[in-house]
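Pasting the structures here.
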Structure I
Amino acid sequence: MITLEKIREILATWKDEILKTELFDREIYPLVREQFRKPFPLVLHGLRRSGKTYLMYRLLQDYPHSVYINFEDERFMGAGSEVLEEIYSAYIGDDITERPAIFLDEVQNIRGWEKFVARLHSKVKFVISGSNATLLSSEYSTALTGRHIPLRIFPLSFSEYLMARGASHLNPLLTDQRAKLLVMLSEYIDFGGFPQASIFKDKLLLKSTFDAILFRDVIPRFNIRNPLGLETLARYLVSNPGKPYSYRKLTSVTNIKHEDTVQTYIDLLQKAYLIFTLPRFDYSIKKQAINLKKIYPADTSFTRFSGSLFSEERGRLIETLVCNQLIRKGHDLYYWKDDKEREVDFVVCDGLKPKSLVQVCENIDNEKAWKRETESLIAAAESLAVSDLYLLTHHSLSPQPVTGIHIEPVLNWFMEK
């Protein structure tokens, strides 16, 4: 049992360290701050090490009367809601002139936390973070009667990555600066967008992030009986971004016996934000359910350092980045394919209403690739009655313009505000 005096010491030490930490504003921070001013609990959820904690730090720097607790601290291991009561007592004992605000980081590690928040949220502004979608489970929603504000936090976008590297001033229209941006884009493709590990190109930390998601956020939390099977499945999926899969095929390549188990494991990996699943577009929900789906990892570093990818398939990493950026912007995403095997990477929708089509191709220098990508876009546009078409390429520009298709370097697309 931690004494009240020890809790006060821990809270004061954390606050002192947070107030001294140098941070840059994430693109989502203005929205986070706006939602913080509202009376309901603010829930920051998303991938482990994607920056939820640093957003809490940034908020606390603006609102220093708040208190912050990280429940991955070993001193709170195994604690229940009684420690929350003690923290609350220690905090409320101070002279607070504004509405109390308590930041609960990785709160899913504390038993019964949702009842504590539900009981006090009318008196205290809570900011809550967690690395698993069960944080937004029906049990929690019921406890708060739906009165909470969820915000999804993603790894750094390319623009944020440039800001963190002190390179946001570079202009892609200037030849020498564009060359520097292309080098940074190449590094971003390889190392992904984790705020610490990716910027410092820390391969061991990137590998440990993937392992922590499996062995802390999934396997123990859901009492997985076949941890090796789940790990094999996760590594296979991040090694094959953008490739269609079936549950039957995955049972054979992962040595998991039952298709239902594979389906369950994929659902849990999604709840841990490790992967995104893209269905094939169809106006029929029933057909969507039975068609093959695609999977993209939530960060390219998973593919590079925890999976395996042949060098000639590097375009799939770029495709993954585009997918993540579209999801980061809040779009509903699908892929499109017709009976002639023509395919478009992303159908960007508002619900089930297609708004635009995005095709990604690393290189379109040869006539065959050029014809394949443009013909697929045009066929999908006719089928879905969509006129907003994009072809994003990394190494080359089009040999010739195509009416109705915006052909754009992926670097420019990533840097658009």
Structure II
Amino acid sequence: MQTSNAAGLPAAATPALWYAALSGLSALLLGIGLSRFGYPPLIPALVKAGWFSVGQADYLGATTLAGYIVGAGFTAPLARRLPPYALMRAAMAVGSLSFVACAFPLSFAWYAVWRFASGVIGGVLMVLAAPLVLAVTPEPRRGRVAGVIFTGVGVGIALSGTLVPWLVRFGLRDTWLCFGAAGAMLTAFTWRGFPMAPVVPITARARRPAGRHFSLAVVLLIVAYGCNALGFVPHTVFWVDYIARGLHQGLAAGSFYWVLLGLAAAGGPVVAGVLADRIGFRSSLRLCLLAMAAAVALPLFSSCPLALALSSLGVGGLEMGITSLASGRVGDLVPPPRQREIWAWMTMVFSVVYAGGAYGGAYLFVRTGSYDLLFAIGAAALFAGAVVDLADLPKRPARR
């Protein structure tokens, strides 16, 4: 007699839990860590080698973000028609191919297409990886498993700050080809690692009760996650520049604190996952939002090396932890068939608010020249996210 797990999948269709978790980690390492965060450190090399101008290189970065938003938007509807595990496999294969394509700067249009594709696959993998694995994870382990999955993003940030400057010494083409080889290995490793969740039939979706598309708790979670995106802007867009030029410490010092942020991001999700398994996703999320508000605000009070290090470590670890906790919280609020849909909305909201915050922050900085204003806005947004989350406290029995 065939057995099945808590999500209703046949046991044969569900890989070992930790293999599935490591597959999710690998997917985010490729789709976010390498495809998205691996590009910015390459911009100086692209300009220096004469492949593109500064403006073109920056535009390619914006094209990647646009692709990410598009990928996050269409993934949930597409996953209702095609098996999610097949989409994951295809996205990772295309991501690996995009690295190889970027090794050959045939034209600006060629590069723009492949950078857009890199963004799209990042959105696809971000939307699918965690819900697909968490849907088959026993509740007592969901925090730790979510932490393992989102560690992939932090590992990518850390690698981008350490390996990329070393790789470019061998040439841009070799660097991109190394990315491609890494992507191919990650794709091969994960090929049988994703749970083979079935497509939800259209007739089943049509029977979903009207008026329950977004509960109040889900809406508040999305708003809090958007506040988190705004709070993340100062340290990812302005942090290195603040240290290098604002504090007159130079680019080497700025890069050092960026690497600290990335290293913390690699470990933050696991710590947050352990916390979630102890006190629940909702309480952990609220606590981390408040702690990150303090980390973002820290430069307002001190710019000594210890304060800068604590701010880098706090923001890096807490941001990736918050992402992991938010994904787990979705599993508390909606059943597995709808988790991808809600997480897709949250991913889109995060991306749009983050992009708007980056442009708005740049505008404010040009007008005021104040880094402190940017840190104050980021900290206030995170505090607001924690307050918004408090609105869901009354009367509903908390699920872990």
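For the structures shown (I, II), relative contact order in percent (Cα under 8 Å, 6 or more apart) is largest in II.
If distance in nm of label points 7 Å out along Cα→Cβ at positions 49 and 273 is calculated from each of I, II, which structure is the one that comes out at 3.5? Can you show the working numbers first?
On the way: I: 1.4; II: 3.5.
Comparing all candidates, it corresponds to II.
Of the structures labelled I, II, which one yields -13000 when helix-only ellipticity at 222 nm (-39500 (n - 2.57) for each DSSP H run of 4 or more, over all residues; to 500) is computed from its coordinates? It traces back to I. Comparing mean count of other Cβ atoms within 10 Å over residues 121-128 across structures I, II, the highest value is found for II. Among candidates I, II, the computation of mean count of other Cβ atoms within 10 Å over residues 33-40 that gave 25.0 used structure II.
Which structure, out of I, II, was mean count of other Cβ atoms within 10 Å over residues 313-320 derived from, given a value of 26.9? Going label by label, the one that fits is II.
The maximum of Rg/Rh (Cα atoms, Kirkwood Rh), for residues 217-304 alone over structures I, II, that is, the highest value, falls on II.
Which structure, out of I, II, was mean projected area of the Cα convex hull in nm² derived from, given a value of 19.7? Walk me through the numbers before you get to the answer.
Details: I: 22.0; II: 19.7.
Of the structures listed, the value fits II.
Taken together, the values in this text are just the output of simple stated rules run on the coordinates, not laboratory data. Just so you know, these numbers come straight off a predicted model, no measurement behind them. Cβ atoms are built from the backbone, for glycine too; each structure is taken alone.
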